[in-house]
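Dropping the structures in below, format is structure tokens.
The numbers here are math on the coordinates, done by the rules we state, and not lab data. Since the structure is predicted, the reported quantities are computational estimates derived from the model, not experimental observations. Cβ atoms are built from the backbone, for glycine too; each structure is taken alone.
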Structure I
Amino acid sequence: MNLDSEFKIERRRFLKQSKQLISVLPLLPPLLSIQGCNLESSTPAYAYWKQKEKGEFTDFQYIVMCGTLAANAHNTQPWLFKIEQQQIHLYADRERHLGAADADRRLMLMSIGCAIENMTIAARQLGYQIKNIMLDADARFKKDGYCAGLELTKATVQSDPLFDSLFLRQTTRSEFLIEPIPNQFMENIQSNIFQQLGLKWAGDIENRACTIGAVQAAVRDFLNHPQMNRDVMNWFRITRDEWNTKRDGISIFTSDAPEYIKLWVELFSFQEDLLSEEFVQAEIDFIDRVSQATLFWGLIYGNNNQKNTQIIAGRMIERVYLHAQANGLAVHPISYPTEMPKQKAHLKKVFNLKEQEEPLFLFRLGKGVYLERSVRRDLKTVLI
């Protein structure tokens, strides 16, 4: 970039920031007074979080809608659904990919698994039994993105105790309270593990310290990898308007950042700023801070030599989220160590995994504060 180009960019930045700062000064006191009160917008992008009744949806449309509320990688919402008679087919939307940040599409496939788990709960709530879940990602995924088919039959309505958690679940990007985890929760989760998966905890001082060390090293390696960082930040939505319009991606609005920081980012940031040293350091500082404030870490792992392991892991991930929500607990996945080979190997040692076992999903667990949830795409955009 030449000096003339740099001058134009800085001039544009200065003019925009000056005008916006002047316009927002009268609003700053009331805005700062609600710091910490992360109130969700009433725009359509949040509507599905309140849709506990079927309303105008058909039964199968509603089951799909509940699927779209599932946890997913960086809120890419990488799914497509096809309703056919008594079946719902799930495809990965391969264009909604994190690129180098998810080179083997592990995160994408786990996101599909999360959606399947939500759909099984919603189906029971509407009086359907899922007769068969046909997983076929290994055979067809590379060809057309096909992942699974759900075959449903009419049955007795079964009110699922986790149903309400579908609409309350969130990824909690904040410090957790230093409180113990109820034994009942730990027992429930361990009894709900799928056969080809495992779940281990890092709760003692030594394992926790080693896990935190792996996380802190991985976030630095990841963010200093230009392509990985760029591919993730392509999904960052700077302004509230962009967030509500695109209805996907990540933003500062779902974090525990003070309101004045969120306001500053929204008003004074540009797309090119997202890869700046300041933004990178802010994420590093955040991960360091919340890691140190975490007493319990969990790791879901599996054998990748077995079929459809990643989709099944996604179902397990969603179970952890929903059980945690039902028990007043918060979950925050940190995928940096599972994306970096060196730190993934370190996790295997920390959690004493066997040679064929691979770390799939590392998460923080604890009691957190309520934060704003992520926006969701219109159902019409995900139905084939």
Structure II
Amino acid sequence: MTSSWCRHVSIFLPRPTPFYAGLLQQLRRGFEALGVATSGLCRQLEGEELAQWCAAHRPDIVFEMNRPRRDVPSLPTSILHVTWVVDLNGRALDYFEGSEITYLFSPGWNRLFSHAGFHRWFGPGADTSIYAPLPLGAARDLGATFVGHIPRPWSDEELQRDVTGGAGAWRFADLLAAIEPWLAQWPDDRRPWVDDTLDAAEYFCKRATGVSLVADDRLRYDIRGRIVRHLGRQTTADVMLRHCEDVHFFGPENWRLWPRYAPHYRRHLDTPAELADVFQRSRATFHEGEGVHFRAVDAMATGTLLFFREHWHDVHLGGMAKVFEPGVHYVPFTEATLEAQLQRLREEPEMVARIQAEAAAEIARAHTWRHRAAQVLRDAADVR
């Protein structure tokens, strides 16, 4: 596929991190495989610098992550703006307005997005030149792996924050004591949606104190993002430690700050090639759920056995079970079912081999960055 009108796409990702640097190159290769020239940076331009970039590169499309056109007033209206909302960073979903195309990463966001402009779920792809199945004859010498970030433990300063706007009625530690048990009580496949946590925090605060929660951007991010990540990553890591042998955690150094995880922490993975190597060497890799994710797609592309923690939204648009077939491309699990599933897979190695092969084949068939780039070009042709 080549585009009859789009000759150049400029891609801007939020920050100069190893993850974004690798993602930028993979996105560019996806478009270039379709005959479209690309340029890009791991930072986002504004004002005169953006105007100079556009004059030099003459893009037909600017593709950005987590920044809507409303934040880019200097972008010429002749250039089609695409925003891919992957992280709200504490903002409301409806903040993302004005772009000709709005792509939404998480399942559930599509039904919550209230603006009239073009929007759809848009998931990650894989670069199969990097994330390839294990070479013939190679051995998987790692047991169960988890790759990703875990937030650091809460500091005393964070725990002592007043969450009632200076009224002194409630601390963040009090909020945690109310909301963490509420989150933990839900079975894996009935967990509340991420956005529901802010409503719950406001309810618990008002009920306990009679005073309203007063949330700034940092507190909203901690409630919507960090509390949920704490619980999700800890629950998954703890399940692995209880039920699996030879457990390995890869990611930023924060893992060392948790005493029960530190002995199993290995290292940070700086490049896609390092990540692919870990997936290829893993007999199984685990994901805490919450929708189709970069690490899940990359893992399946290598043919490792993916265990994906169940969530009720898996069957909705953008959910894992809506995009892939449970038991065919990956293994859905809950804390209650994992031990029985592991035992069955130990007894049926042919089932393991079949899932691994089906997963890698499905990614190559429909879920590479070339497929994602083709979707962008089709959507852009429809809205221009």
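Below are the figures for this structure:
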read-out: Source structure (of I, II) for helix-only ellipticity at 222 nm (-39500 (n - 2.57) for each DSSP H run of 4 or more, over all residues; to 500), computed value -11500; value: II
read-out: For relative contact order in percent (Cα under 8 Å, 6 or more apart) computed as 26, the structure of I, II it came from; value: I
read-out: Source structure (of I, II) for Rg and Dmax of the Cα atoms in Å, for residues 57-160 alone, computed value 19.4, 55; value: II
read-out: Value 18.6, calculated as Kirkwood radius over Cα pairs in Å, for residues 105-208 alone, assigned to which of I, II; value: II
read-out: Top of I, II by FRET efficiency 1/(1 + (r/R0)^6) of positions 121 and 185 (r between Cβ atoms, R0 = 30 Å, to 0.05), largest first; value: I
read-out: Given 15.1 for mean count of other Cβ atoms within 10 Å over residues 81-88, calculated: source structure among I, II; value: I
read-out: Label whose coordinates, when semi-axes √(5λ) of the Cα gyration tensor in Å is calculated, return 33, 31, 18 (choices I, II); value: II
read-out: Highest-scoring label, criterion being distance in nm of label points 7 Å out along Cα→Cβ at positions 73 and 169, among I, II; value: II
